[in-house]
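What follows is a group of structures, each given as structure tokens.
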Structure P
Amino acid sequence: MTLQSVQYEVAEASDGILGVKTAAQAPFDLVITDILMPNKEGIETIRELRQQNSDLKIIAISGGDRTGGSYLDMAKKFGADKTLSKPFRPQDLLNDVREVLAQ
């Protein structure tokens, strides 16, 4: 809703499997993925998206870490252009989207 409120076109996927399939079927400028998702976690999703399109911009978001390591650090290593920790303000998301798209 935050992105749509400033006129970004948004498509949604309920998990990483559907997200990768959707990204393969249509041109996207940016993908925002959660790290902890059902069926295919965010790190796997990022890796597959990078294989499909090395120029695709990716923002990874996460609110937790079950293992004591940093999921968002891992997301950066596997190809996320930017990471955002939950909870975040809508303006933080908009700022990050604008920054990544301008790169």
Structure Q
Amino acid sequence: MYAIVRTGGKQYRVEPGEVIRLERLDAEIGASVTLDDVLLVGGDDGVQVGAPRLENVAVVGTVVDQGRDRKIRVFKHKRRKHYRRTRGHRQSFTAVKIERVEA
């Protein structure tokens, strides 16, 4: 069974046993999180599509890591104007292990 959930402005396809990296959630390592913005559920018995989301369906997972991703470089310039700016950015993430899809 799989599901498509929306969190942090992005959509993720998840299955039980899988570890995904989400936008940062306020949760401790080892805490249980419930993602209830489920857009689609699929499995052996067919596919259920929400309009826009499914009611009474949730994805339950456990937080396994909190961290920050690698640094990216943001460089802006305007040619022939001697304008150059360099900034760095590190995105925070939460790694969640998917336990089950509750339908």
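Just so it is clear, none of the values below were taken in a lab; they were calculated from the coordinates. In this text the structure is predicted, and so the values were computed from the model without any measurement. Cβ atoms are built from the backbone, for glycine too; each structure is taken alone.
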Item checked: Top of P, Q by distance in nm of label points 7 Å out along Cα→Cβ at positions 11 and 35, largest first -> P
Next item on the list: Assign the value 0, calculated as helix-only ellipticity at 222 nm (-39500 (n - 2.57) for each DSSP H run of 4 or more, over all residues; to 500), to the correct structure from P, Q.
Entry: Q
Note to self: Among P, Q, considering only relative contact order in percent (Cα under 8 Å, 6 or more apart), which has the greatest calculated value?
What the structure shows: Q
Note to self: Quick check: 10.5 is what I get for mean count of other Cβ atoms within 10 Å over residues 43-50, calculated from one of P, Q. Which structure matches?
What the structure shows: Q
Next item on the list: State the single structure among P, Q that was used to calculate volume of the Cα convex hull per residue in Å³, giving 131.
Entry: Q
Notebook entry, point to check: Here semi-axes √(5λ) of the Cα gyration tensor in Å, for residues 27-82 alone was calculated and came to 39, 21, 10; which of the structures P, Q was it taken from?
Noted result: Q
